[in-house]
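The following blocks contain the structures, represented as structure tokens.
Just so it is clear, none of the values below were taken in a lab; they were calculated from the coordinates. Computed from a predicted structure; not experimentally measured. Cβ atoms are built from the backbone, for glycine too; each structure is taken alone.
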Structure 1
Amino acid sequence: MSVKEISLPFNEDQLSDLRSGDRVLLTGSLFTARDAAHRRMFETLEAGGDLPISITGQTIYYVGPTPSKPGQVIGSAGPTTSGRMDKYAPKLIELGLKGMIGKGRRQQAVKDAMQKHKAVYFAAVGGAAALIAKSIKKAEVIAYHDLGSEAIYHLEVERFPVIVINDIYGSDLYEEGEERFRIES
């Protein structure tokens, strides 16, 4: 299977070319946000405020990086469980978010929003935090500094390895894998 190289932020052509199961290397700009940042963004929107970042066409990586050691851009940066952001994801997708990176399954409401508004969900390999960190070339906290590792970071990444789990067509790699296992066993 070949590996697709994608430049971030996304454009519509890139999204339409991705299918569940595709291996992808991402290069460009993305944001981080975990539970606390998502909650705060959602509360801000509910209160009629603006998000601290423009998410149109952007990707959010569900990660709480550890502090960097001397000479490093960032510490370990492995994915966190995406399901904790499912409550907030459909609204962010509706507002223009095009990519999410994490680990684990997504709820049907999130998958429906991805299909309706053309967004994708990638898995990063859990347990490979140190390896993933090598793909991060720049990291800067840009919002919610008080949240520590759950603040929103702006990252510049180079050849960041991910796998498409949910594409814009409604496919789900986890479900496909389970089905193949049932057929083969």
Structure 2
Amino acid sequence: MAETRDRALDAAVRVVGDQGVRALTHGRVDAEAGLPKGSTSNWFRTRDALLSGVLVWIAEQERAELTAAMAPAHTPDEVADALCGMLESATGLNATRTRARYALFLEVTAAPGILPVMRTQRGLFEEWTRDRLADLGAPDPESSARTLLALCAGLIVNRLTVAPDMPVRESIDLALRGALAG
């Protein structure tokens, strides 16, 4: 049964990433996933439940990928390499998922019931980033984590929109040096 849920969530990400949030319906997700009618609504009864489910699904996938990429990273250069790789993946191979994430971010501002889900997921990313920066010796990992995440978000938006080939390494190096210097 969980396979059906996973197929629905994968399909929902494609629908939102390729067609926008307004295209997200239970029926479209069923069709995109090749599932029988009503399958998605069995897992997500309402549109808000589906939106929340997709947000959590995207965040879980991104955290798993980030954790795997960072596992061998123990120095600032290795962390920068991993972050650059993740940014390039987010704007290349996984661009559809990333577009879906950003589209959902904007949508949930009008859906107060979903906003806590998004904030919880953001908090998990901040905590994870703060811990990595603390491991590297950052004197203020809390604010450095927020700054680094904001920089990464801006780089992603630029690469998805106006500057698809924009290099990211220089910006990441600068942010990490700043975080480690205090």
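Here distance in nm of label points 7 Å out along Cα→Cβ at positions 30 and 174 has been calculated and equals 5.1, so which of 1, 2 was it run on?
On the way: 1: 1.7; 2: 5.1.
Structure of origin is 2.
If mean count of other Cβ atoms within 10 Å over residues 46-53 comes out at 11.0 when worked out from the coordinates, which of 1, 2 was used?
Values: 1: 11.0; 2: 17.9.
Of the structures listed, the value fits 1.
Determine which structure produced the value -7500 for helix-only ellipticity at 222 nm (-39500 (n - 2.57) for each DSSP H run of 4 or more, over all residues; to 500), calculated from the coordinates; the candidates are 1, 2. Kindly include the intermediate steps, with their values, before the conclusion.
Working: 1: -7500; 2: -25000.
The structure behind it is 1.
Can you rank 1, 2 by relative contact order in percent (Cα under 8 Å, 6 or more apart) and just name the one with the largest value?
Going through 1, 2 one by one, relative contact order in percent (Cα under 8 Å, 6 or more apart) peaks for structure 1.
For structures 1, 2, calculate mean count of other Cβ atoms within 10 Å over residues 118-125 and state which one comes out highest.
Working: 1: 22.2; 2: 14.5.
Sorting by mean count of other Cβ atoms within 10 Å over residues 118-125 in descending order puts 1 first.
If you work out mean count of other Cβ atoms within 10 Å over residues 6-13 for 1, 2, which one comes out largest? Walk me through the numbers on the way to the answer.
On the way: 1: 15.6; 2: 21.2.
By mean count of other Cβ atoms within 10 Å over residues 6-13, the leading structure of 1, 2 is 2.
When you work out FRET efficiency 1/(1 + (r/R0)^6) of positions 54 and 126 (r between Cβ atoms, R0 = 35 Å, to 0.05) for each of the structures 1, 2, which one comes out largest?
On the way: 1: 0.75; 2: 0.95.
Checked 1, 2; max of FRET efficiency 1/(1 + (r/R0)^6) of positions 54 and 126 (r between Cβ atoms, R0 = 35 Å, to 0.05) sits with 2.
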